[in-house]
Structure 1
Amino acid sequence: MNKKLENSLLIIWVVSLIATLGSLYFSEIRGYEPCEMCWYQRILMYPIVLMSTVAYIQKNARIALTTAVFACIGGSISLYHYGIQKLDFLSDSAPSCGIVPCTGQYINWLGFITIPFLALTAFIIIAGFSFSMLKVLKEEK
């Protein structure tokens, strides 16, 4: 397998693992109850850890399309979630998210880093490396 593909698989695995462990840290150790949109982001991030683990062990770069789809959908949700936290015109019309409001900010590091921002960053990195892998796979054909 091409070294670039192998390294990209490893990066996707590491980023998704850190994002998963981070979300579990916030909810299970810090006690921050996730809102509904956070759950949707988790639903899209957690499988990437499993998929990329198996793909890395098998040296199977064909997983790139699947991780790209999961990351783009998850990133879209994260971007919207971040928007309703930080933009007044979106937060005014934010949907009700159940017990915990989606506009709440458990963390606000440096005035802009919130949990959805962290998730968005992870999804962007995963999508970027997934698309890079797809390009390499296409060139190898």
Structure 2
Amino acid sequence: MKGLNIQHADWAVVEQDARHIRTAVFIEEQGIAAEDEWDDQDAIALHFMVYDEQKAIATARLLLNHSVGRVAVLSQYRGQSVGRILMQQIIFQAKIEQRPLLKLSAQVHAIHFYESLGFAVQGSEYLDCGIPHVDMAMMLDTST
């Protein structure tokens, strides 16, 4: 896609845009309860945003414990590599910060996507907010 801009910032900077995307994807589309979506981790996480021109179209967060979460792409932008670009930026940033690994809780339908980025399934399937998930992790080579 042409004209994409990827930024990372604190919650105070991106809250309005990130809330819009996460509400659309998780609360409205997937039926996750608002009280399960919002937590105290947003305030201390590093947030990543993808913009198409000025429109916020994707978001994710990186926690202090190396966990990637709340990865969301607006429905009309899926299938256009936006999620891949977003995740590649998070991996790049984690390497800059010399993090030893990244981990995430993937919805089962997204396992192949995360495997294609280098993540591997860890453990068994479980339900999170009624949606099947698996834990995944990726060791990072910080020597480059």
Structure 3
Amino acid sequence: MNREPIIHGEGIFDLIPQRPPIVMVDSFFGIGENHSYSGLTVTDDNIFCEAGKLQEAGIIEHIAQSAAARIGFIYTRQGEKVPLGFIGSVDKLKVYDLPKNGMKLSTEITVVQEVFDITLISAQVKVEEELIAECRMKIFIRKE
């Protein structure tokens, strides 16, 4: 994975439909064949933070937006409008630790299967090299 983000800050808004205070990705590191890499620095003012820790719902939203950033990157690179995506299901969710304020999440999205407008992804969220969460997510894409 590239250690320096290729897109960060307000540039993320070109990749995802969410806007503050719901933005849960602050850096995008690029894509490989079936993988994409994104990140988030946990801040105390994050709406999903409670008692200085990012809660499970925030981790799930971060994973969904990481998958959205992948699609957004592909579409913008092709000069197309970024489509809306919706979480169809979350499966095999395991949260091993809740990240604290100031920690940097590093997330790898792996495309397991794409059929029509449905994408099944696998996600791993790490802080440094420690796996803190993982799941599979089915995402429906609505193209206009």
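Coordinate-derived values only; no laboratory data. Being a predicted model, the structure only gives us computed values, none of them experimental. Cβ atoms are built from the backbone, for glycine too; each structure is taken alone.
Starting from the value 35: which structure in 1, 2, 3 was relative contact order in percent (Cα under 8 Å, 6 or more apart) calculated from?
Values: 1: 35; 2: 20; 3: 23.
Source structure: 1.
Highest-scoring entry among 1, 2, 3, by distance in nm of label points 7 Å out along Cα→Cβ at positions 74 and 122, is 2.
From which structure (1, 2, 3) was helix-only ellipticity at 222 nm (-39500 (n - 2.57) for each DSSP H run of 4 or more, over all residues; to 500) calculated, if the value obtained is -5500? Derived from 3, not from the others.
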